[in-house]
Structure P
Amino acid sequence: MIFVNFKTYQESTGERGLSLLNILGEVAGTTSVPIIPVVSILDLAYFSGKTLLPLWVQHTDPFDYGAHTGFVLADEVFRLYGKGTFLNHSEHPISMRTLSLSVKKVKDTKLQSLVFAKDIETLEKVIKLNPSYVSYEPPELVGSTTTSVASAKPEIISEAVEVSRKSGVPLVVGAGIHSKEDVSKSIELGAKGIAVATNIVKAQDPKASLLNLLEGFKK
């Protein structure tokens, strides 16, 4: 699987975001690898109904309806036909207490979750919360277009995979993934998927970049 994080780039919001979404949908029709767009909560309502791809959001908070100014409700994501959420991304870190409550709320709302960990110690903690997926992403490599975790720290991926296997929670690898070689190495080491953003969202040819990454899933 490929999680494509739209972040809040101009290239991936509003009309331009819809164009990118259409590209992902076109490519998804040619592959058995699930492609999951992870969009801004502001665009979820706009994109919903315009794609067959499962739309995820980039964050939710552990609250029910009420007086919670500025927070993102999992119930509203579900109402708008969202399917899942990122939690604890390096660009939106939260405390372990909040994370625990958020994972529970997401489960209660029948959404899926992918929880990020910056290191093995954090991974061992968050995996105990039993989210749908976990992701290992060294923060210093997030957004890199030259160095990936697969090339710089493959031994850490192997360690993360062992933690994942023991818990039964699938591992997704991110941080600097930008080539089919990065993908194939991650899958070879035991990851179940990858998370990307810059390499597709800000690419001159997002379709070509996505097709290149998909080549890495082929045996």
Structure Q
Amino acid sequence: MDLKPPISFEEQLNKLDEPFDQHYDRNNFYNKKGYDEVIDSFKRERNYYKDSLIVKHHKYKYNGKMPLWVIVELMSFSNLSKLYSSMYYSEKDIIAQNVGIGRSTLENHLHCLSVLRNKCAHAARLYNTEFYPPAKFTTEFLKKNREIRNNSLFAYVIVLLKRLPEKKSKIDFIQSLENVIDSYKDDIDMSLIGFPENYICILKNNV
């Protein structure tokens, strides 16, 4: 079981004085092999931003080490997903609780969004395609929406909608999606992308 032993109050106080570089210590991650892969990949990604003022600043002032919030700005979505997957349960739980879902669901949703992002970025096929991993939803949600296939494009669209941070961004996303679907409605077999007839109602119920 990948749970860290609890630390004392004194140890917690001492941690306040530690530098913000604990994400560079592989011992702070459960899946060390996965963590190593993320860091190695990020080092290559960072070369794309070598002329960035952010990268230059941390290179010369902090010997190339960056706080986690800076790394996330530069990290690919795939590596962000893998980094979360490599964490201990205790850290996963804290992050997931702030999002309002369980750790396994957040891990799944990050994976799904990474797959969707990569397919779109590389012009891969979305039409008549089964997606892996299947998207995770609550039992209550699946019972209310039995027509949804969790390995369809529509399921991944719902994941994207659920993970958007603000109500306005969700509303704008639904409107943009509706406009695109309407533009191509004569050429699309909606069943081949997993969109049920009442897809707009389903999306609006998840805002």
Structure R
Amino acid sequence: MKTISSVVEQYIKKKPFLQSALAQGIINLTSLSRIVKPEIEDELGKDIRNGAIVMALKRLSDDLEFRATHKIIKVLKNIGEITVRSSLVDYTFLASDTILVQQAKLLEAVNENQDVFYTSSRGVNEINIVISSVMDATVEELFKNEKRTQKAEELSSITVKLPAENVSVPGIYYFIFQRLAWEGIVLYEVISTTNEFTILVDDEHVDIAFKTIKDLKTL
């Protein structure tokens, strides 16, 4: 049997941003109850008092399931080194039978300059390369016969070292990316390994992105 509490809970669970704001206590529950009331009444098929919805929302906001868990907070407080790099270029090419050969040649060129930032990932149909802008001419020459679908310049990367326990705690990346989204930051790329991740953003957004991630250590 459906109850007001269960229907309100399902409604909130489908809206992650609303769920997080509710957990942080930054929403006026009375105002929110008036907004959600029509959908709750449609689901239950009867009229509902605002006060009943407010009580259901209050219980959810007090529930640890709707809060950042202690495990997530612990991981974020132990974020390690945060490294920023600027003057990067982001390329996307269609996968081909010859592109790996060109990537091997690019790696040889990169190895001759240890100061160059380079990372690459391959999907089903595309290959992505993020590299320092000083290598731009080299990339253009090596991949001139490949089909390029995208090139973005004037980008910066932020690489974050995470504690080893991040792999066993769900919600870490959601928690971080949610706050970046709240700041209106567009992520060009997200590259991750087991204990670190790198995001690629516009140069103009790198300062606020860095501060947003750094502030997670003080939660």
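Of the structures labelled P, Q, R, one was used to calculate Kirkwood radius over Cα pairs in Å, for residues 134-189 alone, giving 11.1. Name it.
Values: P: 11.1; Q: 12.6; R: 14.9.
This figure was derived from P.
Upon calculation of FRET efficiency 1/(1 + (r/R0)^6) of positions 86 and 174 (r between Cβ atoms, R0 = 25 Å, to 0.05) from the atomic coordinates, which of the structures P, Q, R produces 0.40? Of the options listed, only R reproduces it. If you line up P, Q, R by FRET efficiency 1/(1 + (r/R0)^6) of positions 22 and 198 (r between Cβ atoms, R0 = 30 Å, to 0.05), the top spot, with the largest value, goes to P.
Each reported figure results from applying straightforward, stated rules to the coordinates on display, with no laboratory input. Remember, it's a predicted structure, so these values are computed and weren't measured experimentally. Cβ atoms are built from the backbone, for glycine too; each structure is taken alone.
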